[in-house]
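Dropping the structures in below, format is structure tokens.
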Structure 1
Amino acid sequence: MNQRLGYLREKANKLSLSPGVYLMKDKTGKIIYVGKAKALKNRVTTYFHAIENHNPKTRKLVENIYDFDFIVTPSELDALVLECSLIKQNNPKYNILLKDDKGYNYIKITKEPFPRISYALNCKDENAEYLGPYTSGFTAKQAVEEANKIFMLPDCSKVFPRDFRKQRPCLNFHIKRCMGVCTGKIKEAEYRSIIDSAIEYIKNGSKQSIEQLTEEMNEAAERLEFEKAAKLRDRINAIQKMRNGQEIMSDKSYDFDIVALAQNVELASVAVIKYRDGRITDKENFYIGDEYDASQMRSDFLVEYYSKRTDEIPKQIYIDSEIDDNELLCEYFTSVAGRKITISVPKRGDGYSKILLAKSNASEYLSMKVGRTVKELNALEDLASLLGLKKIPTIIESYDISNLGEDSRVGGMIVYRNGRPYKAGYKKFAIKNVIGQNDYACMQEVIERRIKRYIDGDEAFAPLPDLILLDGGKGHVSSVQLILDKLNVSIPLFGLVKDEKHRTRAIAESGGEIQVNANKKLFALLTNIQDEVHRFSLSFQQQKHKKKTYELELTKIKGIGEAKALALIKHFKTKQGLKDAEVSEIASVAKISTEKAIEVVKYIEENF
């Protein structure tokens, strides 16, 4: 707990309602966070109140704030511009720090009579020339692949002219994927001219290459060099075919970016896919080390990313979800780019399909970082979206009641962390206070005991979950909600409803049901949770019933009542444990004489 909260609250309450920028500082005076505000007082005071409701990132920030400063600005736009400038200058610890998956990427052109073009991660070969570095391995690899394909360059391991005519041309030659340098029919000067055209294509793109090759083709035709003109025509056709037939194309001719976010509890990933002249030209992935409000993360990312690339901002930016600062960011980007910039969320059609592609890229990148599958990540995101949760649930607890008569009623609690079972957190509850068959009351007792253990400071019951799922319908939800309200605890609460075949079919809330079977990933997650909690509570109930059976058997021995029988069952736990027990152990546990203990051992040997 920050010992200066009182001072910080008092100072924040004195701020004006003007727009501006605030600078959070640590004990050394170093700026650790820069933020903007439409109304300084309203924004800054939120940091120092209801700290228990903050996300982990904000809690860590608040713990390290020793003091803060502020700068009043004429407008919210001025505050955004100043915020960007101060973040660049100070690189604050708790502002979003974009970490990408990039290394150094180059295109390698070997120095030999018949040069090769390939992708490289470094430029250490002295016998080669390099293009780059490129900011994207995707771009470099794609450029090499296209150039080799369009200009029919060899990609085999043969060395020319050493290997001329040593073997028959390979399949690539016959399917017109290679010009067949190995035949020895391609002169060095002609090959060099082709390599130069390929390098020009890589450097300047398809449009300029087509223009240049068209000019060369016309000149060759005028000189009556029809064979050369035909080859140039074929290269032009290959470039146009590549340009128009790329798998990932857009029907939009202008430049635009697609930005999508994937989250998983303590980490988030952002993918940016760039389209220029209607085709993908680059893909970048970043991860954000602290997951927090999704809208704010998207807004922070756009500011951080494009404020460092003002000359690369396209006229249209598509994002995967709405952000609160949309109009403000559009105004800011328009001012720094010198042309109108629009940020929008596609809901259907080509734009929406591209959002799904970017989302898939973000999820794949995140899954490698956190050791979770894309299906698991997407299921948790979908669950949060479907239930209207403020954040993706890190910890999910699920409860089920299992009973077999008055003496074998139990409650089971299972825990899922980051979409997977966390068995160290599982808990068992024997029903103590409910009389008769009343599942609602049993569920109330279990939840109340669990929450009270947390309130009493029992670390085994900490922390509280982000979401509670009950095995039952809206009746269960309504009855348990009364307990949460009574204990003044706010946890999202829903039920899991089964169909007649005992398969999860819907999520219950106090006002009705939400269908889930249309979403396969989410359906699988919820079904697994419901099956697991049912299995766990049933196994506990069966275990308890067996112990009760052993207990009743032992009471048949003269002088062994329920208390002594229960003591033996609790201590030795299983039938085999009782069989293996020594006479002295039984006498000690049940507090009986050695003679009576001998009778017990004899009874166990004959009847168990």
Structure 2
Amino acid sequence: MKYLYKYTPEFILLVYVLIFLGFKAPEKNWDRVINSDGKGYYAYLPAIFIYHDLQFRFVEQYEAQYYPANRSVFKEFRNDSGTGKVNKYFPGMAILWLPFFLFGHLLAWLEVFPMDGYSLPYQYSIALSALIFLWLGARWLQKLLKQFGSGDRMAAFITVVIALGTNLIFFTVVEPSMSHVYSFALITGFAYTSFRLFHQYQPKWFIRSLLLITLIFLIRPTNLVVVLLIPFIAGDRETFSAVFRKVISDRGTLVRGLIQASVLLAVPVVLWYLQTGKPFVYTYGDEKLNLLHPHFFNILFSFNRGWFIYTPVALVSIIGLAGIYRQSRYRFYWLAGFLLLFIYIASSWWVWYYASKCGQRVFIDIYVVVALLLLFLYNYLHTVGRKRLFSAILVLLVSLNLVQFYQHAKWIFPPYPITFDIYKSSFLSFTQKARAFIPAESIAGMVTRSTDMETDKAGHWMNPGTRNDTIFHKGHWSSKTDKRNPYSMGLEDTLSHLYNTNNRMILVKAWVLAPREATEATLVVDYQSNGKSLSYNQFILEKFVPSDEWTPVEVAFYVPLGLPPNGAVKVYFFNPSPLYTFYVDDLTIDFISLKDEPDFRKIEGVLMAEKIQE
């Protein structure tokens, strides 16, 4: 068994590789590896080695060639400094990625792919880098746990819990170009080398620790706060002071370490100078820390990405502070102080939930602390029975995390801000739901039209001939679409008398039934004028509607700007299949007048209408 424990990081790596192959599709333009913030981190490399353009004018080129045409995953990372464009991100990730970029460049040449920095070899090379750093972080974590007195089995188990029981898995597999798996590895490595420095002093541990903390800073400057872990790692004041004096007195080692750190720290200064003519620039523009307005409770407990809600292993680990307090007050105060400060700083960022897509991503960087807290918690539980019960709880939490990973990877949890209602609707669900959650505070007025299909409504309701009394959701009637009549009962109405603001939305709610597994049916919202379609919008229902089960759907569309005064809308379901039927019941259409404010002109989850056709 010791042999198996020894190779736990390799086992974790194998699991991650298999999950990557099952969940990630870098060949698809909406699922590239280099994405989101990663586009900014990475851009330094093609800018320097391929395009020779630190103003990043090649952004539109790769966006048009490799990413969705609707710019749904477009990332703007260029800020205007007044004297030139500057990449808002620090270059630490680019430094780590340099060998992987060069490897991708070689592969592109060998495999005759475009050598443009963004073709498939480069995408897979960055994915490989995330897996390598995941393995490296797991290896350092297991070693560190042993240094803190853990046995082989316990160190292996806690390492697996961190790897599979947290959102580390999402940000290694689904979003591998985000910085977090790399910061996790480097901070874990820094903790390990620092422990060796203070408890088995050798000059090399100082140099490695200084190199790691410099890279940590260059990736995410606020993570420099991890230096406060050093007294906790040292264990007591006497050890900390003694080793500090040794480092100061060892001038040769100190100078070598500072030279290496200075070379790395010069990289952003040189880049800023080349981009703007200034050696120091605040690159984040209007984005900043609001230290007087922290969101301390929200970042931990909000259903919108709260750390403890989506990573309950972290919440349980906090009990480990009791074990640390019992063993060493010195360590307790330093670790508790570090956690409070880290949470305070993280919660003060202008967008405190960090637009995260799977729990609270910013805490991934310090999962080494969660692992150590779990170890101290185990030591605090004196009886075998309690330890086994706690292990069982952790196994359940790992299982829950894997379910939530699946839900986030398959978009069952939406990417936009999550409320309690959204969380409750998605919890433990394995299928996506067509739901629209409109903030109540955004609504300035609403007009509702509805039909339960029970009566043959005249007036604005279309296709009453599709009513049938064979299959229905409630009552005795529904609307049946098939080869003979593919258009469901729907609504046609002019828009002018339905709204009282210029910021307008249509919310469609209905119950639908597809007797086959893969329906071709769509919801259509067609904006017209004088019978001519000006903006034709479809919502494909296939992945939201299971077979042979009445399912509720809710879809919201913005009304496009520029419709003529006589503009009208048609709302209906369309079933193009010549073989299968599709049923609609209890159709409700809300014409919502939204407050004409910036926050409500692009509500997450509401579909933007196709532009008006001239």
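Please state which of the structures 1, 2 yields 30.4 when Kirkwood radius over Cα pairs in Å is computed from it. It must be structure 1, since only it matches. For Rg/Rh (Cα atoms, Kirkwood Rh), for residues 94-445 alone, the calculated result is 0.98, so let me know which of 1, 2 that is. Computing Rg/Rh (Cα atoms, Kirkwood Rh), for residues 94-445 alone on every structure in 1, 2 gives 0.98 only for 2.
If FRET efficiency 1/(1 + (r/R0)^6) of positions 126 and 174 (r between Cβ atoms, R0 = 30 Å, to 0.05) is calculated from each of 1, 2, which structure is the one that comes out at 1.00?
Details: 1: 0.25; 2: 1.00.
The structure behind it is 2.
Suppose distance in nm of label points 7 Å out along Cα→Cβ at positions 78 and 526 works out to 4.1; of 1, 2, which structure was it derived from? Label of the originating structure: 2. Structures compared: 1, 2; top value of distance in nm of label points 7 Å out along Cα→Cβ at positions 6 and 350, i.e. the largest, recorded for 1. When relative contact order in percent (Cα under 8 Å, 6 or more apart) is calculated for each of structures 1, 2, structure 2 gives the greatest result. Taking distance in nm of label points 7 Å out along Cα→Cβ at positions 366 and 558 as the criterion, the largest value within structures 1, 2 is that of 1.
Computed from the coordinates by the stated procedures, all read-outs in this text should not be read as laboratory data. For clarity, every value in this text was computed on a predicted model and none was experimentally measured. Cβ atoms are built from the backbone, for glycine too; each structure is taken alone.
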